[in-house]
Structure P
Amino acid sequence: MKKSDMKKKVVLAVGAHPDDMDFGASGTIAKFAEEGADTYYLICTDGSRGSSDPNMTHKKLAVIRKKEQENAGKILGLKNVFFLNHTDTQLVSDLALKEDIVRIIRTVKPNIVITMDPTFFYSTEFGFVNHTDHRAAALSTMDACFPLARDRLTFLNHEKEGLKPHRVEELWLVSFGKVEHLVDISKTFKKKIKALELHKSQFEDFKKIEKMMTRRAKMLGKTKKYKFAESFVRIKLP
């Protein structure tokens, strides 16, 4: 996508927890913001379970993680961060969650929506099981983009709120396994790392995280001779 193509575009990235989209797509989000797009995050849960600190409480952690994400958003150039505040680890891809996401889509009217890949369950290569909340948020976002946000008679009550149906043009899925669409984030990789570093409640050793993210971004970039890249599955919607 050319730089000029992003002027006056709207991009919404949907994650389950604070830091999800910073890991998967923040270099691309920062790039789009620099190129003139209005960029937003939607975080589905309160992030209130991700701590091993024996003195931490759910309520305290939720407040901390919200602030961390808001501060990271400023680094990336986000226009706003929306929070749905569903309970961490209990996210379910049901009609209630899908309506929450549709409401935000109809509010900001994105051309592009970015989320995780709902078909990604695990990786034997990395010894990784995709979090249940990630899968629920991704599947609900996919359904919200097509067909729910598009169809007027779906959630007709939104009209009373002044929200009209909206057709999302493209759905981008953060890809850990499939390398289909690479974005050159060479100029915004430092912003990605700065944004991630602000999630201090999540990292005991951020240098380890930085090395891992740098290694992966370099590996992805090699195929197109980019210094750093992020990978997506890009779906152009009807």
Structure Q
Amino acid sequence: MGSYKPRERAAARALRREGLALKRIASRLGVAVSTVHKWTGDIELTPEQQERNLRGPEGPHDPAWVRKRAAAWSARKRAERQRWQAEGREAARAGDPLHVAGCMLYWAEGSKGRNTVQLSNSDPGMVRFFICFLRDSMGVSGDRLRFSLNVYTNNGLTIAEIEQNWLEILELPRSCIRKHQLNHYPTSSSGGRRSLPLGVCTLSVARSTREVQHIYGAIQEYSGADQPKWLDGPPRRRTS
């Protein structure tokens, strides 16, 4: 028995010297546990190796290890979001009018994602005010701002003209522009779109988990209503 499968036998002995359990060696090599035992019975494990086998395998290829690392990462990120919400609540208690107005505007018009500040509106003045809030109350630098447009193409303005209008009103550099969404409406249905000649602007902030969680904490402090879903996101759907 000891003479057949020489490659597997050599590999089994090498793995056993590393301290691997018999079952793991057998599974890796595709042989019986009893065979591995016959091949490696003379190899003694150190106390440390024995203890590690009792604890079970840990490493990047072990599902339990991966789940453990993922859970630790998730817990760490949740604690960060909690801390940033607490910062927002503390800022709300100061009662700064710009902070109040900016947070309430976001409550009404902002998206409610867990990790990104994003607000969409067709009113350039409103978007400009929100930028003032981000800059003056939140300390967001202009290089982190992004915007894209949902544009109706039959309003008598070119895309370049619409872009330029928004850039001038928002006082942003062209580097902030991202890909637009173009809506082409036939002439017969264009009447209802004439009121939005500049389309709808979506403003977002890059790397803004801290800012959005600050805003969420402040909103909850101002309103007295808790919103757990802002901390953890919507409940995940179970798959069968």
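A short reminder: the numbers here are calculations on the coordinates, not readings from a lab. On a predicted model such as this, the values are computed, not experimentally measured, just so you know. Cβ atoms are built from the backbone, for glycine too; each structure is taken alone.
Tabulated data for the structure shown
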quantity: For 2.2 (distance in nm of label points 7 Å out along Cα→Cβ at positions 144 and 216, calculated) the corresponding structure among P, Q; calculated: P
quantity: Among P, Q, which structure scores highest (criterion: volume of the Cα convex hull per residue in Å³); calculated: Q
quantity: For helix-only ellipticity at 222 nm (-39500 (n - 2.57) for each DSSP H run of 4 or more, over all residues; to 500) computed as -11000, the structure of P, Q it came from; calculated: P
quantity: Structure responsible for 8.3, with mean projected area of the Cα convex hull in nm², for residues 16-135 alone calculated and labels P, Q on offer; calculated: P
quantity: Given 0.00 for FRET efficiency 1/(1 + (r/R0)^6) of positions 40 and 160 (r between Cβ atoms, R0 = 30 Å, to 0.05), calculated: source structure among P, Q; calculated: Q
